[in-house]
Structure I
Amino acid sequence: MTSAVTTQIDERGSIAAITQMVRAGILQIGLAVQNAAAGSMQPQNEIVVRQGKRIKHIYAQTPNGQPPKTRQGLIKSHIAVAITDPTTVIVGPEALANHDTDCLARLEYGHHPFMQPALEATAQHTPELWTKAG
């Protein structure tokens, strides 16, 4: 006589656990891209010139191909991470109230990219980030 072993699998619980692991993994990757983008923006160098009673602030131009410099840190502090579904993470600057809505796109796709280089720098570390999340 042979004995049979049966195992009951909690399908809902298994799917929920896998979904949670995937979300944790993509969140780790999204946060790494966010940190790389914010870290690439350095403070703007300011030169203060006195002209009689007036004070003039002069800011050096950022060379093309380099991330933008930051004066107030608005872009740097408003890079958001959002998980839109179990397998998708969106990382990028939030729209800033009372600011030109196209300015961020002009920076990224113009001469001062900061999100694409951050994604490329983080991509090589994706396996470690995924493992860290698990």
Structure II
Amino acid sequence: MKSQIVGTFISDDVNLFTELISHRYNLINDTVFIFEIEDSHQHIVTYKLKRPFVLLPNSLLLHRNNSTNTLFTINAMNRLIEKCNNGKFIENYMLDWSLYTDMLLTIDNDIIKKTDINLISIEKKLPKNLQR
């Protein structure tokens, strides 16, 4: 089973959104992670889905380094590897993830964007087939 972490940016009611996705999707592990984006009124809610699926608006595909709580897109990780190696991509290069602890790494206008995040909640949701 191929799965993917999805992150959705939310500026409204986070609880309402987590209920929406738990009704719409079969969440792997029935778990959502809610992160506060520092210096912002936004949150990013992450959840794991089995492929294929349709992305909701304001969502992107993410990966996670568990030891440093870093969320990142593949493009951002690849760009960091290039930056560490004078513009060359080295396939098996090991990034120093400790430099990116509690961050969301994305690409914005061809620039690596490093956003500080704080995990504020991990919520278990009822599986879709058990909801009323």
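Taken together, the values in this text are just the output of simple stated rules run on the coordinates, not laboratory data. On a predicted model such as this, the values are computed, not experimentally measured, just so you know. Cβ atoms are built from the backbone, for glycine too; each structure is taken alone.
Going by distance in nm of label points 7 Å out along Cα→Cβ at positions 91 and 123, which of structures I, II comes out largest?
Checked I, II; max of distance in nm of label points 7 Å out along Cα→Cβ at positions 91 and 123 sits with II.
Output the label of whichever structure in I, II has the greatest value of volume of the Cα convex hull per residue in Å³, for residues 67-106 alone.
By volume of the Cα convex hull per residue in Å³, for residues 67-106 alone, the leading structure of I, II is I.
Using helix-only ellipticity at 222 nm (-39500 (n - 2.57) for each DSSP H run of 4 or more, over all residues; to 500) as the calculated read-out, with -13500 as its value, let me know the right label among I, II.
I
Check the numbers for Cα Rg over 2.2 N^0.38 Å across I, II and tell me which is largest.
Result for Cα Rg over 2.2 N^0.38 Å over I, II: largest is I.
Which structure, out of I, II, was distance in nm of label points 7 Å out along Cα→Cβ at positions 43 and 99 derived from, given a value of 1.9? Could you put the intermediate results ahead of the total?
On the way: I: 1.9; II: 3.2.
The correct label is I.
A value of 15, 49, 31, 5, 0 was derived for P(r) over Cα pairs in 10 Å bins from 0, in percent, for residues 11-82 alone; which structure in I, II was it taken from?
Working: I: 17, 28, 21, 16, 10, 5, 3, 1; II: 15, 49, 31, 5, 0.
This value belongs to structure II.
To which of I, II does the computed value 1.00 (FRET efficiency 1/(1 + (r/R0)^6) of positions 35 and 59 (r between Cβ atoms, R0 = 30 Å, to 0.05)) belong?
The read-out was computed on structure II.
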